[in-house]
1. Work out which structure the value 0.30 belongs to, where FRET efficiency 1/(1 + (r/R0)^6) of positions 88 and 184 (r between Cβ atoms, R0 = 25 Å, to 0.05) was derived from one of P, Q.
2. Work out which structure the value -22000 belongs to, where helix-only ellipticity at 222 nm (-39500 (n - 2.57) for each DSSP H run of 4 or more, over all residues; to 500) was derived from one of P, Q.
3. If you rank structures P, Q by distance in nm of label points 7 Å out along Cα→Cβ at positions 136 and 200, which sits at the top with the largest value?
4. For relative contact order in percent (Cα under 8 Å, 6 or more apart), which of P, Q scores largest?
5. Assuming 0.95 is FRET efficiency 1/(1 + (r/R0)^6) of positions 112 and 240 (r between Cβ atoms, R0 = 41 Å, to 0.05) as calculated from a single structure, say which of P, Q it is.
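Please treat every number below as a calculation from the coordinates, not as lab data. Quick caveat: nothing in here was measured; it's all calculated off a predicted structure. Cβ atoms are built from the backbone, for glycine too; each structure is taken alone.
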Structure P
Amino acid sequence: MLARTLWGLRAYGFIVRMWVRSALAYRASFLMMTLGGIAMTSLDFVAIVIMFTHIEELGGFSLPEVAFLYGASSASFGLADLLAGSFGRVGGRVRDGTVDVLLVRPVPVSAQVAADRFALHRVGRLIQAGLLLGWALWHLEAAWTPGRVLMVPVMVVSGALIFAAVFAVGGAFQFWARDASEVQNAFTYGGQTMLQYPPTVFGRELVRGATFVVPLAFVNWVPALYVLGRGDLLGLPWWADFASPAVALVSVAVAGLVWRAGLRGYVSTGS
């Protein structure tokens, strides 16, 4: 099992390098697409900034605090989208039968799908998120302790794993549904948009669903509340503040099982 996992990671690296070389062959195009991505993702936060010209707080959160939530969730999502966003194209491969091509190669299908058409220009989202997160951390009035400082990179990496797991589960679902990319987008892109805002602006039922059903709250809401020193706003025990890495690992394990189930249920196009 370990040897197969290592081989899958190595193969993923081979495929990614191929697509990176392809992207950098047209550097002007790559630069324009990257800058365009930074500009497009920045517009969402510009809307929030405009909102704060009329209000002082949003759900009890100041602009730097909202920027922290926004930057952390965007960084996690950007990393997951860069490394595993191609799971969203599984439905197209199922419909045209090209999954068969992946099955005959001596490489794990999950590695091939994750690296398929690796879009290096998506790094623009990561750059924008990193700049915004840095600005937020500089302006936050938080009591910085070693634990809170360490929590910032931990929550970003854990959040990326959670989003990657959601991408994989959505891809596996398309083996049965054939065309369910919009359902997947509702939980990935939709979930990332939701996490950009404080949990206090949403209904209790939605917050519970994002905590106990699809654990997106552990991407940034739960650990961010600890970093901000806001205490418990979600009705969770104290140890939940530090549970994001465990939730991420469980999510990845569940996603792996669902992916295997979906792949076993693949019956080609029937033609």
Structure Q
Amino acid sequence: MSTLILTAVAMIAFAGNSVLCRLALAEEAIDAGSFTLIRLVTGAITLGVILFFRAGGDRATYPGLKFTLLAGTALFSYAVLFSFAYTQLSAGTGALLLFGSVQLSLLGLHWWQGQHFRGLEIVGIICSLGGFVWLMLPSASQPNLFSAILMLSSGVAWAMFTALGKTINSPVSGITWGFISASALSILCIPWMLSNATVSAEGVILATLSGSITSAMGYVLWYRVLKQLTLLQASISQLSVPVITLILGVILLSEVISIREVITSVVILGGIALVFVSRWNKNSGNA
């Protein structure tokens, strides 16, 4: 199967996480805490099975206790903030806030590590930040402020998990142990997470699909595809997720897209894309 098709499937899986979570919470089929718990536990089980049957060094590679605890904390933070944010956000807006936050957080990490930005990259970052500010200005389509902050924080946590994954030799093993650690944390937090539990068969199914299919298998597929992509291609590919989510939100959730949301999405995602294109051109010129 071609890299393009596999990349598209992975991006649809990422978008599916937003749609499944929003669908479950909007219909009150399950509460946010139970959704998070089931998603993480089923994801850990699925990844554990995949890792067990995987040939080669991945199966035998343990990333270490420090990585496991840090990755589990970051992943748990991402998942729980993600679910509670979607109690008040539309699927498309949530995905835009999430992936915009992820990319900007990773860029901030690069800057913290000593990498400098050129003029065009700075323009792109300012455009994206301006888009976020515009999105939060009072209007008929303004997202809930508290939920937006939760989703932005979820993106920061996911960026931390992503950065941790780059420090190990086996991403699949790292993701698996991260999920195992995160699911253990979610079980420890059951008294808090399930304090207002509302669980139906439909909600359990949606959370299980999110954990085992769009999360576990989606992440494994993505790391397989990453080997065939340049940094620019990988970054631009992820920027398609909010767009896919907007479309799926209209089709599956009957969400309405305003002109303001479309323009904001273009500004935020376009600014981030500008940064990566400029960086790619700089690296190509130095080659």
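1. Derived from the structure labelled Q.
2. Clearly, the read-out refers to P.
3. Going through P, Q one by one, distance in nm of label points 7 Å out along Cα→Cβ at positions 136 and 200 is largest in Q.
4. Structure Q comes out on top.
5. Traced to structure Q.
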